[in-house]
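Trainee: There are structures below to look over.
Bear in mind these aren't lab numbers, they're just calculated from the coordinates by the rules spelled out. Computed from a predicted structure; not experimentally measured. Cβ atoms are built from the backbone, for glycine too; each structure is taken alone.
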Structure 1
Amino acid sequence: MTEAEIYEFDLNGYIIFRDLIPADLVRHMNERLDADQAGFPHSFQFLHLDPCFMELMANPRTLRIMRTMIGDWLRLDHTYGLQMNKETELRENLHGGLRADHGEHQYQWAYNKMWNGLIVVMYALEDVPPGAGGLIVVPGSHKAAINTYKPEVYSHLVVNPSFKAGDLLIFTEALVHGTRKWVAPGQRRALLYKYSPGYSTWGDPANLAKYEPMATTQLQRDLLRPPYVGKRTPLEFPEV
């Protein structure tokens, strides 16, 4: 990450990187998901559907960003996909925040570097126009001194980021975030990969075991390792 990108992430708790997934790969992913998503579920699993999803887990550019945010000891914690249209029923909400969820959601600076807990990497597979709904965030709330208050979902403090298919949005779970109802034509579809420090876990590590036989590289296998500290080796990060 550049100094400007680190500043932006530190300031807001989230950052968008444009055009990370090529258009032909976005199209291929949507085709694979369309073939699997009978009934259009709001939340779904996808890693098992195609090798391209495992490859995206170890995308070199994304891992370089994660290395800055988490360090050399990171791991994949869990994944899922989200999709919405105007008919999708959901409870609009805001959740998360600094030290939420038994203190796991963390963000701090020490020794001239940032330290994070669970980080969300969200790849957009459909456009999200301004005001469309879907993901909402409260910029800067990852550093808030008050944890007993959350604004209303339509407060002036809340932002509904817009982005294009192929873009990447990253935020810390220490950021207050949530969901608004989808109001735009078309649909929302995004893939969420969540990364943790190598010693930490939010999801049940056993849920990743079924993906281990699908790993085709040592890097993919290392990302699927369960959490531990003793004798853990850092990732060998690929060149970008």
Structure 2
Amino acid sequence: MSGTILIVAAEAREFDGLIARVGGRPLAWGLQFAREAELNGKRAVMVAHGAGMRMAAVAADTARRKVAPDVVVSTGFCGALDAGLETGSVFVASSVIHRESGAVYRCSEAGAGRSRRGLLASQDRVAWTAEEKAELRRTGALAVEMEAAAVAERAQTWSAPFYCIRSVSDSAGEGFGIDFNRMRDRDGRFSRLRIAMSALARPWSRIPSLVRLDNNCRIAAKSLGEFLANCRF
């Protein structure tokens, strides 16, 4: 294999679609998820350690101590800000803006299949209401997520080409019945216990919302895997 691609996500399930196509083997790197496989003639190292900037940085830095990537990719799910992006739509960022710092990172172009391209807003919180998404849309961003800026910063430091490829798990007009920002622990990860307790507090409204989100994530993971499997970085 010629060259190494480092692919960073928040959760292992965001790699489900890609793993279904490329397989691979686990890596004992002390992260929540680490795996390597061959991707179109290159070594692909896939890592995930939880949601948010801090955990994305930990995942990327841990991998960097093990390998020297030729290419860095931020991937996973995103929320749509533009009404033209539907569940499962692949979004390829042209630039990533860090909402907290204002830093802007240019992205390399990935064109392996049907996708939408544009500005991605990266922030360390969940855009959990349609109203917040509408406000973010006015910045010019087409989608929002929580880790890409941290990964982009490291790619820039390492002088490695940076790609950001996401798949939509929730539409622009879609809100969640739960404020997931209140479901995070001190490291930024989502607490399944807190989410379950919140859902049980209002089961008739919140459980259907969680089931819908889970189904959307399955759709997003499949389309993301199909796209990534055909990318030549």
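Trainee: A value of 31 was derived for relative contact order in percent (Cα under 8 Å, 6 or more apart); which structure in 1, 2 was it taken from?
Mentor: Label of the source structure: 1.
Trainee: A further question on this structure: Among 1, 2, considering only distance in nm of label points 7 Å out along Cα→Cβ at positions 116 and 220, which has the greatest calculated value? Provide the component values of the computation, followed by the final result.
Mentor: Values: 1: 2.3; 2: 1.3.
Comparing 1, 2 by distance in nm of label points 7 Å out along Cα→Cβ at positions 116 and 220, the maximum is at 1.
Trainee: Out of 1, 2, which structure matches -10500 when helix-only ellipticity at 222 nm (-39500 (n - 2.57) for each DSSP H run of 4 or more, over all residues; to 500) is calculated?
Mentor: Among 1, 2, the structure yielding -10500 for helix-only ellipticity at 222 nm (-39500 (n - 2.57) for each DSSP H run of 4 or more, over all residues; to 500) is 2.
Trainee: If you rank structures 1, 2 by FRET efficiency 1/(1 + (r/R0)^6) of positions 20 and 92 (r between Cβ atoms, R0 = 30 Å, to 0.05), which sits at the top with the largest value?
Mentor: 2
Trainee: A further question follows. One of 1, 2 was used to compute FRET efficiency 1/(1 + (r/R0)^6) of positions 36 and 212 (r between Cβ atoms, R0 = 25 Å, to 0.05), and the result was 0.15. Which label is that?
Mentor: The read-out comes from structure 2.
Trainee: From 1, 2, which structure was distance in nm of label points 7 Å out along Cα→Cβ at positions 180 and 204 = 3.6 calculated on?
Mentor: On the way: 1: 3.6; 2: 2.6.
Checking each candidate, the match is 1.
Trainee: Given that Cα Rg over 2.2 N^0.38 Å, for residues 12-107 alone, derived from a single structure, equals 1.28, which label among 1, 2 identifies that structure?
Mentor: 1
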